[in-house]
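What follows is a group of structures, each given as structure tokens.
Just so it is clear, none of the values below were taken in a lab; they were calculated from the coordinates. Fair warning: this is a prediction, and the values are worked out from it, not measured in the lab. Cβ atoms are built from the backbone, for glycine too; each structure is taken alone.
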Structure 1
Amino acid sequence: MDYWVVLLICLTAAYTCWCGCVEVEAETEAVVGHEFKIRCISCKKRGETVAKTFTEWLFKGEGFEKFDLILLYQHPHTDVKDDRFTGRIKWNGSRQSDDLQDMSVVITNVSYDHAGTYICKVNRTLIFESHEYNTNVSKLIEVTVVDKQNRDVASIVSEIMMYVLIVVLTIWLVAEMIYCYRKIAAAGEEAVLENA
């Protein structure tokens with residue numbers, strides 16, 4: 001009965017927990033003809049503070065000097081500002097809230113023209129009882145476009161480790177089976193000798 005009481009208390013405590021936010025670096029290698037998600041995550045330092053956020057995405061192609069505004073997002077409106085990205089860029093960040101923490105976008109049908117430098121500019125206004133505080137964060141993302149996706153080092157290492165682990169565990173299982181078989185066979189012989 002005590003188990004159920006402890007479980008109920010834990011579930012009640014878990015209900016009041018808040019989700020965390022982790023700032024993850026964006027991928028930098030897009031493949032021609034595929035979708036590519038450009039990740040931009042900017043966490044608030046204090047999760048309990050109410051905030052309003054809008055974001056601007058800027059792009060500078062390879063060989064160009066200045067950045068062009070390509071997308072403006074302020075919940076719930078997405079406004080594509082550059083004709084080169086019309087119908088090719090989609091909002092993929094936080095939804096259902098004025099308080100954005102994930103400002104990611106997706107480029108559909110990537111072409112070589114999408115290679116270059118992207119800036120994710122986050123303008124967040126923290127709203128307190130007595131005042132408002134404005135913060136600005138800019139994240140720079142260098143995107144290269146390739147014909148074929150290169151494998152990540154982590155995926156290569158994890159695949160090698162998977163095969164090594166399978167071989168080691170198989171050998172260990174065979175050794176355990178042989179050990180148990182010998183033990184059972186020895187116990188059976190002792191039983192036969194005692195009965196004789």
Structure 2
Amino acid sequence: MAIVIKEVSEIQNKIPYIKDFIFDQIKKEYNGDINPQYHYDILEIEKYYFTPQRNNLFVAMEGDEIIGTIAVRGYDKSFDEFKGKYDKDTTASIWRLFVDEKFRRNKLATKLYTAVEGFSKENNYKYIYLHTHKNLEGALLFWQKMGFDITLDTDDEFQTVHMHKNLMKLDLEYVEDSEETIIKS
């Protein structure tokens with residue numbers, strides 16, 4: 001069966017299942033329960049990913065089964081380390097990238113991220129911010145492969161690493177046996 005990626009607004013009837021999927025993934029990956037301090041955006045998906053036009057939640061599905069998620073919204077955190085560096089008008093932030101373990105290692109996370117990057121560019125964001133954790137298997141390397149740079153390794157109890165990507169930077173690729181330069185955007 002084919003895997004499709006949909007915007008949450010296309011599948012509003014699936015919101016309870018999307019929430020269940022994300023909370024199940026949080027329990028598996030972080031050994032944690034629902035905590036309104038950290039999971040407010042999931043508890044209020046409509047408020048965070050429907051109403052603001054420059055926010056979105058993408059859901060990967062195989063048939064009716066939810067197998068992956070990723071969310072994007074204008075930067076709305078208040079980390080002291082980044083005061084004045086990021087804002088909701090120029091910086092998108094990534095949240096809730098989860099892929100069911102049965103579907104990992106087949107580029108589904110890359111496809112989900114690609115949807116977010118395209119959405120971010122279409123909505124005129126200049127940067128994408130995220131934070132991840134070194135104790136999540138493969139997470140740091142994945143984001144580096146997607147072109148993200150580490151901006152701060154907090155070395156805290158959660159092993160948090162803050163990262164960003166400049167969407168305005170052009171990738172120059174030199175073609176072998178040619179003097180041509182291809183510009184990717």
Structure 3
Amino acid sequence: MRDTYLRDILLDNPVIAAVRNDEELSCALESDIELIFVLYGTLLTISKISEKLTRHHKKFFIHLDLIEGLKGDSEGIEFIKRSANPLGIITTKPSNIRYANHLGLMSIQRIFIIDSLSLKTGIANINTVNPSAVEIMPGLCQKAISIINKETSASVIAGGLINSKNEVFECLSAGALAVSTTEKKLWNDN
């Protein structure tokens with residue numbers, strides 16, 4: 001059910017703001033964007049970041065691997081759940097996907113496609129740990145988007161190197177449900 005909920009969110013919000021600092025967060029909060037990937041923060045700031053997002057009625061995921069001072073393990077995931085209350089986490093680590101799923105958090109597995117072996121390994125991991133969605137990096141990997149759609153049931157998000165409307169459409173046409181981008185000009189073009 002939670003994966004259907006995420007799929008519906010992605011279909012309604014095909015552009016996701018990926019924010020790396022307070023300035024980008026402020027821009028995203030003032031934009032029409034509804035879904036935000038938080039790619040920065042520390043143990044001391046993540047709850048304040050999440051309070052801002054909640055106050056602006058934004059849905060958000062926190063990239064567990066990018067929070068300074070946070071160890072990416074079960075305790076770190078529980079800390080994020082309690083202190084920030086996101087929809088879920090983003091991570092490259094299959095063990096963190098498993099534990100987030102166990103806690104009832106949605107999970108997005110970020111995979112980097114650099115060759116056919118990384119594609120094959122990524123598909124195996126997706127099918128083993130069952131993330132709510134998978135983010136493929138770089139996002140301009142239409143062939144990988146198509147293959148992952150055929151070989152897994154995960155919702156596909158394309159991320160990385162996407163900075164034009166045309167590239168958004170290419171990713172969506174290849175089968176991605178959404179794209180995450182730091183390109184602010186795309187945040188209001190939903």
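Can you say which of 1, 2, 3 returns -8000 when helix-only ellipticity at 222 nm (-39500 (n - 2.57) for each DSSP H run of 4 or more, over all residues; to 500) is computed?
2
Can you tell which of 1, 2, 3 yields 103 when volume of the Cα convex hull per residue in Å³ is derived from it?
Source structure: 3.
Taking FRET efficiency 1/(1 + (r/R0)^6) of positions 57 and 137 (r between Cβ atoms, R0 = 25 Å, to 0.05) for each of 1, 2, 3, which is largest?
Going through 1, 2, 3 one by one, FRET efficiency 1/(1 + (r/R0)^6) of positions 57 and 137 (r between Cβ atoms, R0 = 25 Å, to 0.05) peaks for structure 1.
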